[in-house]
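Nothing in this text is a laboratory measurement; each read-out follows from the coordinates by a stated rule. Bear in mind the structure is a predicted one, so any value in this text is a computation, not a measurement. Cβ atoms are built from the backbone, for glycine too; each structure is taken alone.
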Structure I
Amino acid sequence: MNPNQALWEKGDFTRIAAAMRESGEGLVRSLGVAKGMKVLDLGCGDGTTALPAAQCGAEVLGVDIARNLVDAGNRRAAEKGLGNLRFQHGDGTNLAGLRDRAYDLVVSIFGVMFAPKPFDVAREMVRVTRPGGRIVMGNWIPNDPTLVAQILKIAAAYTPPPPEGFVSPMTWGVEANVVERFASAGVPSDKVSCVKDTYTFNYAGTPTAFVDAFRKYYGPTMSAFEAAEKNGRAGDLKTELDTLFESKNTSGSAGRTSIPATFLRVTVNVV
């Protein structure tokens, strides 16, 4: 199996995505998604942004490397009665079967940043976007002090080094890399803009319980704990993550967690 597919089929990311719904809906509203638009959501998970885009009236296709998340997305679409939303299995580095210049908006929020071969990802996104259309990415920023970058940084200290040639997904959070990758796909640098934005995780439980959810259901964190357990360091990893989540929690309500995380919002205007 594709290692990236194996990672994201591990656990059950829908349990984490449930904490991301509110910000996903807000992000879609900010994009001006409207009835009749053709929208492609890459690395869509179970539809945190694809579903609200469909509720705006767009014709939406969600593509994800993890078949369990595709199945979960199709169940959510059916439950909501959204005939204009469907999910299918696919790889952001090679969108075989998707036509050139087919979409008004291509979205990937913390999605294809995790795919290997970033230059291939940029080329495929540009290929399937119509002239005059947009690509919007949300990418976590390396060494950012907020939640997700710190989770990944902490986890990396407990896991074996990546294989030779591995390109960190966090490189998508550096503007110069983004510009370079889209330039290789034929997009001039003045058509690419990057701004910092905020995504908030809202969890109906304590910060410690939220850490436990990451440990049980989020592939990268699951792998980190497996490696830490082999070295007798799982307790250290849990303590570090508990401390992180507690320190970042802005909820004023006991037993609830609200944690903002900064990301790089990329907008590409395709010509």
Structure II
Amino acid sequence: MLRGADMLIVDAQVHIWDADRPDRPWPPGRAAQAQKPYPVTKEMALAAMDEAGINRAVLIPPSWEGDYNDLVLDAARSHPDRFAAMGRLAVEKPESRDLVPRWKAQPGMLGIRLTFHIPEHRKMLFEGVADWLWPMAERAGIPIMVYAPTSVRKIEQIAARHPGLRLVIDHLALGVHARGTLAFVELADVVRLARLPNVAVKASALPCHSTLPYPFHDLHPHIRRVYDAFGPKRMFWGTDWTRLPCPWREAVTLFTEELDWLPEEDKAWIMGRGLCQWIGWKV
């Protein structure tokens, strides 16, 4: 039985990014969406992970920066024991189709991360711009993490149509700014996805949606509902670290110490083992 320091702790979502500059520009108008007003580096992430007792992190390029994967791949290559990457793919660009068959040949790259939470991205989901990707990723065995608040039923259709495509619903599809009861209005749709064995969920960034201080008791019933539906092997802990309103360590202990109904063996799956198995990150 795994306890404390013996448990593999893997954060399912951590952003790092560089500054908006002429040789590496961000998309126009997106700077206001950055979670911090300064770049966040792999070194900063490593130092904070060590302090919080986190073994590994899945690095994801933030949407406000554009479709750059250079930083997350550099981190994964230089620290393969600590970082792996789920990279962005510009589904609207025809040349992206040529990238998918070789996607996982990039050292450190384990899958794709898509976001459909802003109008221009959501439009691509509903107007079929991204439709070409689902069967191609299914054939190539590429897991996809998708953040699609207000669009869970569309993702359900895609998952049902492509049973071999491994999908992860990011942040339980909670809206970025929603808090309290209102944050979980779509949770019934998310829970219904549990019937599809090719769908998993990231129980990530949850402290961002609490109206209470640690240990965030208003979150506990929602965590239990997701656990009861998906089980420990398809429910992945994570934080979206740079958005957290609490210390990284408290986001860990919310799951490892405060949920007294959660068996120790299941904690081990939720806190890292299940995610690594799902995306193919060797332990």
The value 2.2 for distance in nm of label points 7 Å out along Cα→Cβ at positions 93 and 173 was derived from one model only; which of I, II is it? I
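Please state which of the structures I, II yields -12000 when helix-only ellipticity at 222 nm (-39500 (n - 2.57) for each DSSP H run of 4 or more, over all residues; to 500) is computed from it.
Details: I: -12000; II: -8000.
Label of the originating structure: I.
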Volume of the Cα convex hull per residue in Å³, for residues 149-252 alone gets 91 when computed on, of labels I, II, structure II
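Which one of I, II has distance in nm of label points 7 Å out along Cα→Cβ at positions 53 and 189, as calculated from the coordinates, equal to 3.7? Please report the intermediate quantities before stating the final value.
On the way: I: 2.9; II: 3.7.
The correct label is II.
2.0 is what came out when distance in nm of label points 7 Å out along Cα→Cβ at positions 101 and 133 was calculated for one structure; which of I, II is it?
Details: I: 1.1; II: 2.0.
Label of the source structure: II.
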